[in-house]
1. Assign the value 0.05, calculated as FRET efficiency 1/(1 + (r/R0)^6) of positions 100 and 204 (r between Cβ atoms, R0 = 30 Å, to 0.05), to the correct structure from P, Q.
2. Thinking of P, Q, which structure, once distance in nm of label points 7 Å out along Cα→Cβ at positions 84 and 116 is computed, gives back 1.7?
3. When Cα extents along the principal axes in Å is calculated, the result is 48, 41, 34; to which of the structures P, Q does this value belong?
4. When distance in nm of label points 7 Å out along Cα→Cβ at positions 76 and 180 is calculated, the result is 4.0; to which of the structures P, Q does this value belong?
5. Taking Cα Rg over 2.2 N^0.38 Å, for residues 36-139 alone from the coordinates of each of P, Q, which one would give 1.18?
6. Given that helix-only ellipticity at 222 nm (-39500 (n - 2.57) for each DSSP H run of 4 or more, over all residues; to 500), derived from a single structure, equals -12000, which label among P, Q identifies that structure?
7. If you work out FRET efficiency 1/(1 + (r/R0)^6) of positions 28 and 172 (r between Cβ atoms, R0 = 30 Å, to 0.05) for P, Q, which one comes out largest?
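What follows draws every value from the coordinates through simple rules; no lab data is involved. Quantities reported herein were computed from a predicted structural model and do not represent experimental measurements. Cβ atoms are built from the backbone, for glycine too; each structure is taken alone.
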Structure P
């Protein structure tokens, strides 16, 4: 949560984060499949219970001042971050043999309980999951993440029709002029991730994207404000 609070303080309009499901079907905010890289714990998220995940120190690897930082749940993030800040909830299913069982329903339930529908986008590389989510609630905003190998012959509009997405999301090096033209013609928003330098930002803004996703919000926000 410390990183999210810092992003809010820096003036971020929206915060993007990853969600995975534990063995006992709880949703936690965690990028990697396993705990080892960013905590003092070990094991794959889907093999661990919520108590297992919440018991590890997820801050000391970064800095001593974050010692004791815990991995938050999706419920906690939805409840604690201000409604004025948008949330991009990226749902990850890679590696989990359950293939997203109960994930769309669980995400939708928590978003509705927190009354955050208007400030949330749910995104994923798993387009089948997005399609299931869109079937459950056609008013919830969905963002489809682009995979170059899988989607190279699919336009943003084709992906959107398949998933119900209103946003096309890709890496900064993956965006092409044809993507922008097609997305604009279809009325889709476009976001790029991996925008961590001023050069990255200039390229993204020149392309005409609607949003950039960065690991360094304070730096990029200062750069945007100075343009």
Structure Q
């Protein structure tokens, strides 16, 4: 069983090999999995999936069926020659024949695309529990010393819990989903509109000021930087 301990938490970080040739899907999977103590590693060279497998030493593999060069069935067979690591197929080709073939080749589950992320997490949780006797308990985003709990909408800085309003939580969430990247004011306001609540430009500024004050009071100073004329960027404060 492969695993690593996340610095400062003592919690296990599981490695997930993502064998998916759609870069957008692969990167989104890796980003979402991070909130559950899962480190997503994406394949770049689909002629050498086994090379990435050996380097990653995954605890679980997410395998697309239709891939460049060789399909998922081929790579499932190759993995099974050297490892019993859990393999979960993700594919839009979810007819009974493909599902049966995948399971007969040693897959642990088969999930049809498009899939709901919560369903995928539940499936991964079940496979890890069966394979390693554990479940996933965390659902957080982390940037530097700041942790954002997506279950109870609170933030934590160096062990100190911060209570957030609905808008403050949503603003911090969209920033922490894109660490090190500029997020425009329009992007943030669009997220708040999605919450069915009108937020004008001045309201966004007020909320951002409150967030910064709360973070700074807890010791995370200058975590959020304003890029004039562009938006905001969250760093490693």
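1. Values: P: 0.50; Q: 0.05.
Clearly, the read-out refers to Q.
2. Values: P: 1.7; Q: 3.3.
The structure behind it is P.
3. Details: P: 48, 41, 34; Q: 58, 35, 28.
Derived from P, not from the others.
4. So the calculation was done on P.
5. On the way: P: 1.18; Q: 1.03.
Computed on structure P.
6. Values: P: -10000; Q: -12000.
For helix-only ellipticity at 222 nm (-39500 (n - 2.57) for each DSSP H run of 4 or more, over all residues; to 500), the value -12000 is produced by structure Q.
7. Numbers: P: 0.65; Q: 0.95.
Ranking P, Q on FRET efficiency 1/(1 + (r/R0)^6) of positions 28 and 172 (r between Cβ atoms, R0 = 30 Å, to 0.05), first place is Q.
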